[in-house]
Every structure is written in C-alpha cells, then in structure tokens.
Structure P
Amino acid sequence: MEIKEYLDNVIIANFKLLIDKNFHSSIINLDHEIIACTNLSAREFGFKDCEELVKYRLTAKDYNNQEVARHLFKGAYNNMNAEQIHQYAYKLYLLQEYIFETGNVVSFIDMLPYNNQFKTYLVVIIPIYHNGQEIVALQSFSNETRIFHFQDYVPYQDEVVDLSNKVFTCDKALSEKEHGLMFLLSHGLTQEQCANVLGNSRSTVATMIHNLCIKFGVFGSNSKALQQIAFQNGFHKTIPHSLWKPCVIITDMDAVSYINKKISKK
C-alpha cells in the first residue's frame, strides 16, 4: 500500500472518529503539513474547524512566512515578538525533522501565542510507522497546562487574614502592570521579587499594592491579603501579556543538541 493511500485510508480514516472529541491532536505528514486534526486543535490555531485548517495546508516549513505567522498569532505577532516567534517556529520544524529521522517520542512545552491566546501547552509527538518499518507521519497530542499549578492543590498555610467568607472583586480596570503584579502575587512572590520581575523599585510596587487594595476594597496596604484575593480571582491561571514571552522548552536533550547544531549551521 502506497504511503498516501495508507495515510488516507487507514490513519486519517480512523482519526476522523476522534475529530469532535474534546482534546488536542493532529496528524503531520512527511512534508510537515497538518493533514488531520481535532476541531478543538483547529480552533486553537484560529480556524473554524479541521476542514478549514487542512485546506489552508499549514506546514511547519512555513516557519519564516510572515503571512502565515500573522494568520496564526494574530495581534501577538508584532514588532516586539515577531523575531522570537519565527525563531521558535523554526525550532518546532527542526523538532519534527528530528523525530522523522530518529523515531524518538519527544515532549515539550509550547508557549507560542496561537490565535492571540497566551496559553501554555504540554505537547507529545510520536512517530507513525507504515508496515512497522518506515515513518510516514507524526501524531501530536497536547494539553493546556500551567507552569505554576501547585496552588490549585495546596492551601495557604500561613494566612494572615481570613478572607474565606468574603469574595473580593474589582469594578475598576487594572493596568497591565497591575495585572502582572496580581499574577506574581498569586504565585507567592514577595514585594522585592515582584519588583525585580516587573523592573520597578520596591517603593513603586508598594504603591501599586496600596492602590490595588483600594480597588479591591481592602483596608490599608496588605500584600498578603492581596495575594489571597489574586488567587481567589483566578489571576494565577493565565500569564498576562506583559509577562509573557514566546518560548519552546524541549525536554529531550538529544533533540536539543540536534536543533542547536542545525541552528548553528544556518
């Protein structure tokens, strides 16, 4: 059976049974082109469904194509992020190439802003064999994850103020800096650590905390209470735009070595 016939009549035909399932997966051919995916994955890429994505002929070979990048990354593709996005898209292309050549299963963390959504995905890519001999395609599986997730399971051990019976909300818009500060506080960073990450002085952060306490109706300037409020309001769940940077973190050191050698020769 020819490769294309095998992909169409066996791999894709069986994959279609999963197309409406609530998980992320795609099939990638030897041209690094997505030839099938779940509708959920298609929507994350900014397409209506799998059919529309497949017609677009999306391939990792287009890692340096500005038009494709604008389509995939929307407003997140700008003068500040464009070079980094192309750099990491190239790494994903090389990673696929590595799996095609070695047959290894590779996992990585993908922090590219698909469809202008600042999310983090844990991705696993496995090779698909034909007759148990040659690799003819790859299949990816991904789950949205959070780099910081332990707060979902570990309660605060040293609460200074009991806020458990009161819900604090804010009816005033937060600035990008304030949103970033709430994210950092929700993950337990101190004022000094927040200042280092945000690039502000300690006194500036203290002022921001005081203003945020006013916005949330908290008396005084209580960073511990604000930390709990930030967690209570879900600020820990999503990395704000002001702190996000495009990134691909590969866990397979052989793959990293392969990619670095390719990049150095480019």
Structure Q
Amino acid sequence: MSGSQVEEVRLRTGRPAQVISSSGEYIEEAPPFTREDASDLLERLCRHSVYAREDELRMGFITLDGGARVGVCGRPVVENGRIRRMTDVTSFNFRLTREAVGCAERVMDFVLENGRPVSTLIAAPPAGGKTTLLRDMARCLSNGICSKPFNVALLDERGELAGQIDGVPSFDVGLRTDVMEFAPKAEAIGIIVRTMNPDVILTDEIGGYGDAEALEEAARCGAAVIASAHASGCDELKRRPALQKTISSGVFKRILLLRRNGSVLHISPVRL
C-alpha cells in the first residue's frame, strides 16, 4: 500500500474492513464490524436523524459534507415492487473524493468547436474517473481556460460534483458556475434552463428515459450538455436503450471513453 491512494473503505457486518487503493486491496486485521457498530455508524452519518436522510438511503447512498459519498446496502422496505426506505443497513462503502485540478485541460480542445462547447458524453465503468473529469471540465469552462468563459449549470444530484457545504462548493467548479444539488435531473434541467440561461449544463450518471429526454430538451434550447454514464465502451452504450436513443437523436457530438490503469487515467475521444 506504500505510495498508493486509498479510494474506498468497505464495512460489512460480521467481517473485517476491506480497504481498496489504486494499487490493490487488503483486509484489515481487526475485530469484525458488528451490527451494533452498523447501527451506531448509520446514526452518526445521518446526524442522528435517519428519517431526514430517507430519500438518499432509499437510493442507496448518503452524501457527506464535502462531497464524499457512502454507499449503503441491507434490507429495504419494499412496497408495490419499489423500495420505499432502508431500515436495516448492514454494509457501507466509503468512496473517498479527490480533486484533480487540471485533469480536463488536455481534452478541452476536443469538446470545443469554434470556441464553444459541444455536447459530450463521458463513458466509463464505475470508479473510472467520470466525476473527477466532469468537475474539472466545469472549472475550465467557467473560468475560461482554453476558451472564453461560459455560464455553467452543474446539476449535482448526489452532492458529489461540487461538494457544497452550506451552499459553498468545496471543490473548484469555476467562478461562473451555478449549482443545483439533490434534485432529480429530469426536473432540475427544465428549471435551470428556464431560470439561469446556462451556456453549458454538466451532470453526472444519466440513465433512464427521463434523464435522456430532459437532456434532449436542454440541447434544443441551445445549451451544450456534458454528461456521464456507466459504460465500458461504445458497444455497451448502444445496449442501453435510453442512451442509444439520445445518441441516435444527435444530442451528443462527442464521446470520451475513460479507462483507468491504477492511478493513470486514459481518455479516448470519439467523434459522432
């Protein structure tokens, strides 16, 4: 583990902690994590108000101040085939958030055309660097690095991109960036287009048809859209119906495929 960066810490009831770094993983030589530990940790993460974080828990995560996200798993309450709340959490995944200022500068020429951003889809497997790249792209576009500055809208549904604390971003997302956090993308995009008139909208982890249709509407209103999705390549993107529909509609002009090798991020550009 010497010289590597810790990326995740996983806690599971009845088992010792698992630590994952850029160079591999190891299992802590310590007493197992207990059910009592899990209950106490959940209360602390929710600031002793689990009910107030019910919507996040239902989606399988808790976002901490500063943008770090804790994934949770356990026994949910299911009603009419849908998860309503998570009452018995038995696993936690702490994903450590890091800022990599400057990492997007090498791709800015690819997402600019005649000096303006064009709609771009960033694709990578989970933990592939999508959020880190998106965050720095917001900084570059907002601060006028590699081009003139633009008004940026950052739709931060999980609170990871800007990592706001009391409404102030803890990461550098740019001087001209407006952040809307913890709002469903399909609703937030319509609001932000009407009220803030952004030149470019950035958002993380699009998935279903609702997200895709909202992005198409934003593009029709004249805003460039830069978004990310879970996929290891173009073939996998095409196997996801909502994303395939959006790509076929011509919303995205560029695709950036990300691949990590330890701490090294490889970026492959694709023109559509």
Structure R
Amino acid sequence: MIHKYSRVSGVASILAEDEEPPYELINIEGRSPIVITCDHASNRIPRSLDNLGLPASSLREHIAWDIGCAALSRRLSALMNAPAILGGFSRLVVDLNRHLNDPSSIPEISDNTPVPGNQGIDRTHAAQRVEEIFLPYHTALSALLAEVHATQGVPVILSLHSFTPRWANFERPWHVGVLWNRDGRIAHPLIKNLRHNPDLCVGDNQPYHAREPVGYGMDVHAEGNGYPHALLEIRQDLLSTPEGIDHWANLLFDALSDVLNDKSIYQQVEFES
C-alpha cells in the first residue's frame, strides 16, 4: 500500500520524496482477526520542520512518542500472528489519536514544554500536516480493517500506548491500564485476568479515562464500526529494555488469549449516537 502525498493548494509539501512514509504496516499476512494499532510509535519529525524547534533531547522524551510501544507492537504482532500499523511521525507533528478540532491535535505546549514549531501556525500549514500524515495513516488503517473483516471476520482492535511514570508531581502506581468507553467486551475480562497477577497494579480507565476525551481511533475505527476493542497503556519504564518488552508482550499475550478465544465477542454492535 503506497500513499501518494497530496498538497493543499499553495502550500509546499512537508515530506520529501525520500522521507519515511507516514505509517508502517507489519505482518499483513497474519491470519489473526486481531489488528494492533500503535499511533505514537515514532518520534521522527519531517526534515522540513527542523525538529519543531526542539532539542534532540526533548524528542527522546514521552512528549514526542509512546516510548517502547513500537517494539512491543512488533513483538505482540508476531506472537499473535496479527497485522499491525505503526505511526511514522511524532505525535507533536499531528497526533493520530486526536480529533482535528482538539487543541492537542497539534500541541503548542506538551507537558509544560513549549513546541516552537507549532506556535502560531496557519490553517493551511496545519491542513498540510493532516493531508500528508494524519489522513494516510487512518486511510491505511481503515483499509486494513476492511481486509481483515473480509478475510477473517469481525476484527478486534488492540491499541497500544505507554505512559510516563510521573505526571504533575504524581508517581503513577499502575503498571498497566485498560481503557474503554462504551464497549467493555475486551476490557472487562482483560482487567480481570490481569488482576489475577498479584504483582500488577492494573488501572481500569487509568491513568487516563477513555472518555476524556474519546480518542480518534476508539471513536472512529472501533466504536464507529462496532468492533470489539481495548486501548492498553503500559508504564514506560517497564518497556525500557528488550527484556522488559519481551516480558510485557508475553504477559499481554497470555492475559488476552482466553478473552480472544471467546467467539461471542466477534460481533459488530451498534452504539446510540
């Protein structure tokens, strides 16, 4: 699947022809009905945006991406024989899991860090980021879900994210959080399974609540299609090493296995608007 970049009239392209694409599809030959999404897989900034005026050290922090999630997505994709899609650019360029009318879609400040390259940008430039990065990712995800639905049946969407251990001077105790809004078919039994492990502190809509706000992926791709789904948040310090990533991939695989073996979840449901 190749995306040809489009241009907003009168605005130069953001991505050079030799630049990395706005998304990566992996294991598309996987025969599982599970689709793994990793919106914040990358901290890459298009060259034309000059790191958004930030030092390289800031781009290694959690404000730029979900640390450890790309590697976790690849490992879990292999374990589950499931296709996955990974975002190709930093959430600071345009956040793939925010509605476009959300101020944090292109954040001027992230966790008290000003983002110079996002301050005062005009609508046409913002629209070009959407055209070249946001829309290709979501178009590819829609196509992937349609393909899985046609070949494997109703897909299950697992969205992987990670969170910083400390926020606003609060040490977050959770090791993992399961986020859900109107559909608990995956979330409820998964939380129960994870809580069987006495070593884990498991959040139910923690450290974030799925309704505050409802992310773009859950709203549009999951609830919008009536597909069973859950969003998983793993604490970033637990994904800081290859051993930690392997541990969490295996832990999640085990906790999800009997949930996903329940054939009754593979149905589309319609939610009231």
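Where a number appears in this text, it was derived from the coordinates with a stated rule and is not lab data. These numbers were taken from a predicted model, which means no experiment stands behind them. Cβ atoms are built from the backbone, for glycine too; each structure is taken alone.
Quick look at the numbers
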{"read-out": "Computed 12.3 for mean projected area of the Cα convex hull in nm², for residues 87-230 alone - originating structure among P, Q, R", "value": "P"}
{"read-out": "Entry that produces 3.5 once distance in nm of label points 7 Å out along Cα→Cβ at positions 95 and 223 is calculated, selected from P, Q, R", "value": "P"}
{"read-out": "Distance in nm of label points 7 Å out along Cα→Cβ at positions 119 and 199 - structure with the largest value, from P, Q, R", "value": "R"}
{"read-out": "Source structure (of P, Q, R) for distance in nm of label points 7 Å out along Cα→Cβ at positions 23 and 239, computed value 3.4", "value": "Q"}
{"read-out": "At a computed 18.1, 58 (Rg and Dmax of the Cα atoms in Å), which of P, Q, R", "value": "R"}
